[in-house]
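Bear in mind that the values in this text are calculations on the coordinates, not laboratory data. Note that this is a predicted model, so its numbers are computed, not measured. Cβ atoms are built from the backbone, for glycine too; each structure is taken alone.
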Structure I
């Protein structure tokens with residue numbers, strides 16, 4: 001296999017790995033956001049991340065416009081990595097994509113060992129919103145609402161010109177996604193619920209139970225929507241017991 005293909009960035013891929021963790025970014029996010037997790041994972045856990053089109057080294061490619069065909073493609077891309085227990089971690093928008101990917105993987109007979117759904121309501125409880133129709137200032141206001149005043153880079157016109165089209169496309173992708181009927185996975189799901197996050201309530205987090213035949217595991221974590229960027233070591237401590245069970 002190539003060190004990287006179009007869809008997956010392999011930050012660690014060792015012959016002796018006991019499990020693999022594949023991460024799916026949030027809206028406006030990229031694979032590189034997960035690279036620093038290597039510092040907090042043991043050597044026997046492989047780390048990979050999905051790279052959506054239209055960003056970083058895929059900047060010239062068209063954005064994804066529909067989660068269903070995106071998940072179809074990802075299921076094909078991930079197939080060569082299912083020779084070890086493979087776990088999916090999806091943050092925010094990535095949680096919905098992880099669910100759709102797991103559904104396809106099960107149908108192909110290569111079910112993931114587990115799904116971690118972070119900071120997002122379950123697909124059948126998708127909130128109604130249309131932020132992708134907002135002007136640029138509206139998009140930036142939403143980013144700052146979730147991330148706080150720290151993203152000062154967004155004051156730079158060149159950065160805005162690069163980032164906002166990607167963010168708008170990703171918002172359109174998740175805001176037009178619909179799965180009104182819950183289809184339960186055989187795969188276990190663990191939900192990460194940030195206690196200061198307005199993007200998901202405890203009731204919405206518990207509703208992920210509708211999407212798995214296994215008992216749901218709920219982790220309440222300190223912080224807001226982007227808790228995982230501020231405390232990766234604490235997050236890995238939550239994930240590792242599951243990653244080491246098989």
Structure II
């Protein structure tokens with residue numbers, strides 16, 4: 001019976017390893033997706049900033065054209081002033097020139113504000129490019145290794161499962177059945193150990209008589225609470 005218990009303990013070690021592989025099957029794709037998503041986000045951020053700057057550029061060019069057009073009109077009116085003899089017409093044209101100069105001043109103020117925005121966009125684009133370069137660098141460093149690990153996990157699980165099944169060959173069918181049921185229903189833990197008088201899986205207090213039987217290792221004992229196969233730790237498996 002001691003060898004059967006030892007075998008069960010070895011099987012649990014292998015099932016623990018399978019559990020770790022299963023966890024990696026969940027975690028590694030998440031890590032890979034996060035890396036790929038960061039590249040997508042960085043790319044989208046850069047595109048958004050560049051698009052916004054391009055739209056701002058259109059506004060700037062439109063204002064520059066308005067300024068130039070108004071400057072030319074003001075210059076044209078100023079030239080006409082010398083030919084006007086009527087005082088009323090002179091005042092009217094001079095007033096129009098003043099209006100154009102005020103308008104040009106407003107346009108130039110708006111132009112300066114937009115130029116400041118453009119400088120901010122330029123700085124943001126540089127930051128976005130750095131973020132994208134960093135995300136792409138991480139992708140180059142990690143993607144291949146993560147994909148290789150993901151591809152290899154199922155093979156490792158099958159290999160470990162085969163080793164566990166090989167150990168189970170010499171166990172009674174009833175023991176194998178109970179072990180399998182515990183693996184399925186007890187969070188991949190079929191074997192529990194005596195830890196200071198309690199089941200280390202569920203914490204149930206072990207009766208004194210059961211403690212003695214655990215030390216003797218003459219029969220398979222299950223926890224009276226969780227049903228796991230209960231045993232003392234082996235110094236070596």
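Could you tell me which structure in I, II was used to calculate FRET efficiency 1/(1 + (r/R0)^6) of positions 146 and 210 (r between Cβ atoms, R0 = 30 Å, to 0.05) as 0.05? Before the final figure, lay out the partial values.
Values: I: 0.75; II: 0.05.
The structure behind it is II.
For structures I, II, calculate mean projected area of the Cα convex hull in nm² and state which one comes out highest. Display every interim value, and only then the final one.
On the way: I: 12.4; II: 22.7.
Biggest value here belongs to II.
The value 110 for volume of the Cα convex hull per residue in Å³, for residues 58-129 alone was derived from one model only; which of I, II is it? All intermediate terms of the calculation are to be shown ahead of the outcome.
Working: I: 110; II: 62.
Label of the originating structure: I.
For distance in nm of label points 7 Å out along Cα→Cβ at positions 42 and 178, which structure out of I, II has the highest calculated value? Write out the running numbers ahead of the final one.
Working: I: 4.6; II: 5.6.
By distance in nm of label points 7 Å out along Cα→Cβ at positions 42 and 178, the leading structure of I, II is II.
Here relative contact order in percent (Cα under 8 Å, 6 or more apart) has been calculated and equals 32, so which of I, II was it run on?
Only structure II yields this read-out.
Hey, FRET efficiency 1/(1 + (r/R0)^6) of positions 98 and 186 (r between Cβ atoms, R0 = 30 Å, to 0.05) derived from one of I, II reads 1.00; which structure?
Of the structures listed, the value fits I.
Suppose helix-only ellipticity at 222 nm (-39500 (n - 2.57) for each DSSP H run of 4 or more, over all residues; to 500) works out to -10000; of I, II, which structure was it derived from?
Clearly, the read-out refers to I.
As an exercise: Rg/Rh (Cα atoms, Kirkwood Rh), for residues 122-169 alone, calculated from one structure in I, II, equals 1.03. Which structure is it? Walk me through the numbers on the way to the answer.
On the way: I: 1.03; II: 1.49.
The read-out was computed on structure I.
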